[in-house]
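Pasting the structures in now, so scroll down.
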Structure I
Amino acid sequence: MKYFNKTFIHFLLLGIAIFGLYWQTTNFDFVLDDRIVITHNNFVKKGIDGIAEIFGNDSMTGFLGKQPDLLAGGRYRPLSLAVFALGYELFGMDTFYFHLLNILFYLASILLLYITLSRLFNFSEKNKDSIKFDNKPYIFLAALLFAAHPVHTEAVANIKGLDEILAFLFGIGAFLFALIYFDKKKLLFMVISGISFLLSLFAKESTLPLLVAIPVSFYFFRNSSLKTVLRFFLLLLIPTVIYLLIRNGALGFLLNNNVNTTGIMNDPYIEASAGQKVGTILFTLLLYLKLLFFPHPLTHDYYPFHIEYMELYHPLSIVAFIVIASLIWVAVKGIKQRNKLAYIIFFFFITISIVSNVAINVGTFMNERFLFIPSFAFSVLIVFLFEKYIRDKKIKTAMFVIIAVLLVGFFYKSFGRIPDWKEIMSLNRVAVKVSKNSARSNCFYAISYYDEIIVEKDHEIKMEKIIESQKYIGRSLEIYPEYAEALKMKAAFAAEIYKIDKNEERLLDVFREVSAVRHVPFVDEFCAWLVHRADKNNMTNFYFDVGYNIFAVKKQNFNVALFYLQKGLDTNPLHKGILFGNCIVNFLTGNYSKSIESGNSYLQGHGENAEMYYYVGNSQIRNGQQQQGLENIEKAYQLNPELRNRKLN
């Protein structure tokens with residue numbers, strides 16, 4: 001009875017700690033990717049009826065409405081979406097219940113962590129059949145440190161983070177039941193372990209490294225032979241293969257969908273040299289280690305260039321290499337002696353590997369939530385040190401003091417960090433202070449302002465907010481001039497200013513600026529509204545500048561060029577520049593009839609022009625009008641003899 005009372009007290013205290021920290025989140029809004037997985041996900045909003053579609057498609061399909069081709073490898077994480085669908089069926093869009101689910105699943109994962117640590121460190125032939133597990137105080141402290149760790153605030157406070165929680169919950173469950181199977185030799189426990197591992201993979205593919213990390217544990221903690229390690233690997237390979245087959249059926253490919261990611265916001269290393277990539281990855285691994293012990297500062301935004309590219313010879317890259325190489329050397333050296341410190345190091349690097357950008361592009365330099373599973377090594381380290389020095393009173397006392405300091409620091413930091421996730425403005429406000437050099441954080445902070453601006457009625461207040469937000473858009477584009485989202489917002493803020501001052505020339509100048517960088521669909525959408533209100537000549541000149549001068553001449557993007565030139569034609573069918581541009585671009589794209597039509601309209605309305613005769617003539621020849629074509633080309637040569645030297649493909 002004393003044993004169970006002690007265990008109950010530990011569980012109760014863990015529950016109080018978790019609810020004490022995270023209960024405040026039950027009043028928080030949906031933020032960030034919650035719109036992808038809940039509020040704008042059509043499968044989730046079908047409730048229970050959408051679960052089959054959730055498991056049968058890429059996790060982005062319910063949001064996008066089609067099978068996506070945005071991310072290398074796709075995204076197949078149906079378990080959390082299925083939980084959200086069930087939550088929607090029962091509670092609708094009430095954020096209270098979604099946040100409560102995160103808290104409850106997090107509590108379950110911490111209790112399972114406690115039991116797993118206890119089982120891992122407390123094994124003998126004498127107690128192998130006992131239902132009891134070790135409930136020493138330092139097991140409780142290790143679980144409490146994990147529960148309070150600030151790097152987990154993102155996963156728990158952000159509803160979307162349920163995928164991380166479920167992945168850990170079922171991943172650690174697979175580990176626990178594999179341990180019980182080893183200790184008791186009852187097949188049922190291995191079956192449960194396999195099912196749990198399969199569920200962890202359905203939650204998030206980041207648990208794949210546990211396929212190696214769990215079997216390796218038996219070598220270090222149960223003195224198993226390599227043959228036994230291999231046997232456990234093969235047993236866990238069964239649910240892995242099942243997962244991959246189901247994934248392949250849902251996505252249409254196994255692991256590689258042959259998507260060529262473009263832009264540093266989808267692949268932060270796409271513009272980096274090989275040396276910069278290696279140097280930066282080494283530095284991020286060092287940052288992960290630092291965050292385990294000193295989790296400050298925290299941010300949800302590690303996009304370019306919150307972390308800058310680091311060459312291999314950069315001092316921080318060199319320090320990172322020395323630290324990592326030293327740890328790996330300690331781990332390798334400890335293999336033969338089955339040193340548990342070696343296991344801790346191996347577990348960390350094995351589980352962090354899948355999110356390190358070494359083999360798989362994860363779309364950002366790093367993320368605090370990626371530490372969820374690797375931080376299990378931190379908990380094992382705490383228990384290991386207590387086990388090792390439990391009989392040395394001085395060291396044990398010092399360790400309790402250190403743990404106490406860590407606990408106070410962790411609780412303080414977490415309690416201060418969690419409110420940042422209350423709503424999107426507070427989250428982005430903090431992010432832009434920490435991630436000052438992130439194009440994304442600056443842009444998204446401005447977007448938070450935009451959401452307020454579009455509903456603001458007072459023009460003076462609206463202008464103040466626009467001016468403030470434009471600073472952050474400017475900074476975002478300074479960091480990454482081709483950032484599509486920032487260019488869109490630059491155009492959007494200009495549009496809001498136009499609604500106040502009606503200065504269409506200034507608006508169109510901004511639209512020209514963003515179009516000179518890349519095609520921004522917002523410009524098209526707003527111009528479709530503007531064309532009925534603005535001066536016809538201003539609009540037609542804009543369509544010519546953007547369509548011909550920017551997209552045809554400078555960018556050689558003829559499809560977009562024709563889109564704008566057609567808009568110009570619709571606005572003013574007789575515009576000299578529009579007819580000129582349409583004639584040439586239609587010729588270059590093989591639309592010879594349209595080229596002839598535009599060229600002839602130009603010649604009839606604006607007089608002779610060598611270029612027009614030249615392109616009309618060549619279009620006519622390619623269109624089967626040989627005689628007329630040769631006559632027009634001859635007229636072009638008479639007006640401009642240098643055209644005789646021009647060669648067309």
Structure II
Amino acid sequence: MTTILRRVDHSVGCIWRWKIVSLRSFASSSSNTPKITTHYTIHPRDKDPRWKDVDFTRVADEADVVIVGGGPSGLSTAIRLKQLAAADGGRELRVCVVEKAAEIGGHTLSGAVIEPAALTELIPDWKEKGAPLNTPVKEDVFSLLTSATSRLPLPIPPWVPLHNHGNYIVRLGHLVRWLGEQAEGLGVELYPGYAAAEVLFDDTKEGAVRGIATNDVGIAKDGSPKASFERGMEFHTRATVFAEGAHGHLTKQLVRKFNLRSNSEPQTYGIGLKELWEIPAEKHRPGRVEHSVGWPLDSHTYGGSFLYHLQDESPLVACGFVVGLDYANPYLNPFREFQRWKHHPSISATLGGGKRISYGARALNEGGFQSIPKLTFPGGCLIGCGAGFLNLPKIKGTHNAMKSGMLAAESIYEALVASSDKTIEPLSYPDKIKSSWIWKELHSVRNVRPSFHTGLGLYGGLMYAGGVYGFLRGKEPWTLSHGTADHARLKKLSEATPIDYPKPDGVLSFDLLSSVALTGTNHEGDQPPHLTLANDAIPVERNLKEFGGPEGKFCPAGVYEFVPVESGDGERLQINAQNCIHCKTCDIKDVSQNINWVSPEGGGGPAYDGM
């Protein structure tokens with residue numbers, strides 16, 4: 001039992017104690033439960049006779065810096081490191097970026113409206129180099145949707161974080177791809193299709209991070225070795241930078257091992273769902289940015305929407321919906337909330353007559369200032385959304401992610417030059433963050449998100465944002481708490497009100513499976529499910545019985561499905577791992593904290609094009 005518990009996230013002490021009791025309480029029933037989890041992180045191979053004669057030797061390579069994740073923050077780190085080395089007399093510096101997507105930008109999903117400040121600092125001549133920032137913001141609209149048919153426009157004064165003057169609407173995946181090209185031009189080695197599956201530690205007392213290993217391939221769905229089995233590759237390095245995005249699976253391990261949340265609150269998250277639409281040219285208003293809160297969510301469920309008009313080869317709009325994962329009602333289905341939101345007259349007026357061409361979803365961190373963990377540890381650091389730098393009231397994180405990567409690069413370079421140690425810790429990095437606009441931004445808006453937890457819900461949050469923040473601009477002498485972790489807020493079915501969702505019409509709203517088809521997601525079918533369960537019995541015995549199987553509702557890709565058992569009465573959990581779009585929602589919102597997302601074979605997952 002202890003071995004299983006070590007493989008599950010327990011960043012809060014009270015959750016750890018609860019889970020020991022919880023998993024033990026289901027141990028007796030697990031022998032009668034159909035086997036779901038076959039992954040070696042749950043069923044170690046050294047105890048499996050099928051693996052007895054398999055060679056586990058791994059090839060190792062060495063680099064000065066290895067970056068896990070080829071998104072905005074990771075690529076900014078890589079670019080800045082090579083710039084510093086070039087400015088330092090052309091110093092030799094090997095920088096490698098491992099990215100689980102088949103192509104750089106293939107797993108990137110965001111709204112997105114970005115502030116160009118960090119990009120301008122990193123690559124001042126980005127316009128001349130063809131960075132795909134083609135749509136400057138021209139109109140800024142914010143609304144409260146008071147009902148299924150009503151809309152109340154709200155002002156956006158210049159001091160509000162949401163004010164978008166000077167910003168750009170982008171297809172972030174395309175910008176990331178362009179950043180990858182800039183990085184390669186400087187000599188950065190990019191390894192798309194390589195999923196970092198394991199953190200490597202040295203054998204010193206402090207257990208410094210000495211690199212990562214990519215995942216093994218050629219393992220059958222039942223957990224046995226196939227004839228094509230190949231061991232993953234090790235990257236040994238002096239500094240490992242974790243840029244995994246929100247709720248990275250390796251970052252979770254580091255938080256536990258180094259107790260990085262000892263002085264911060266648990267992170268709180270949202271699930272962001274997005275679609276791209278081609279719309280009639282007469283409805284297209286390039287540069288228009290629309291945000292809304294309110295309907296279809298109730299006043300005690302945090303969330304909102306966006307609708308961005310892009311300047312592209314065809315008249316495109318990006319529309320999306322975010323639901324805070326601290327929601328309480330187990331009947332709530334974020335995907336279906338998104339679908340019915342599109343039927344509001346203010347939205348359907350734009351989408352009507354158009355065609356949906358893409359869909360995707362990704363978790364995002366909403367905790368801000370209160371939830372920033374310790375950023376460094378022996379051998380490396382956390383950057384970007386993995387560290388929690390998204391500015392939620394501003395609805396932007398790319399500029400902070402990039403800036404954090406640049407500051408990390410400067411700290412790492414200083415440490416590499418100053419020391420000959422095998423591994424370094426970029427100790428100046430936290431101070432650089434605290435002296436940057438990142439810290440100033442997040443501190444000033446720190447109370448906006450938790451203000452939505454008052455008895456007034458949405459309206460209390462709006463009053464705080466427009467009143468207290470408007471008057472004090474973040475200088476209030478108090479800091480509100482986010483409270484308990486997201487998964488712990490879910491009510492039991494007996495305490496909740498059912499939600500009646502309309503059927504999709506196939507014109508504005510759609511079913512889940514046809515939506516998942518638009519993500520391009522694909523995984524090797526004959527591999528162990530990478531959605532692992534510490535205890536296979538819990539989904540039915542607790543989650544389904546007490547909470548109605550919320551994993552079947554909060555997953556935006558239909559991965560978790562309760563189906564009738566083959567013989568007798570009742571249901572069992574079926575995990576459709578091939579549907580997974582790597583959003584990480586299940587790992588966050590699972591009420592029993594029984595799900596642990598691990599990396600599938602490299603190259604698997606969605607194939608987003610400019611999402």
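Below is a table of values for the structure above.
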| quantity | calculated |
| --- | --- |
| Which of I, II yields 11 [relative contact order in percent (Cα under 8 Å, 6 or more apart), calculated] | I |
| Label whose coordinates, when distance in nm of label points 7 Å out along Cα→Cβ at positions 114 and 578 is calculated, return 3.4 (choices I, II) | II |
| Which entry (I, II) yields the derived value -21500 for helix-only ellipticity at 222 nm (-39500 (n - 2.57) for each DSSP H run of 4 or more, over all residues; to 500) | I |
| For distance in nm of label points 7 Å out along Cα→Cβ at positions 418 and 466 computed as 4.9, the structure of I, II it came from | II |
| Value 1.20, calculated as Cα Rg over 2.2 N^0.38 Å, assigned to which of I, II | I |
| Structure from which 5.1 was derived, distance in nm of label points 7 Å out along Cα→Cβ at positions 290 and 538, options I, II | I |
| Computed 0.5 for distance in nm of label points 7 Å out along Cα→Cβ at positions 170 and 202 - originating structure among I, II | I |
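Coordinate-derived values only; no laboratory data. Computed from a predicted model, the values in this text were never measured in an experiment. Cβ atoms are built from the backbone, for glycine too; each structure is taken alone.
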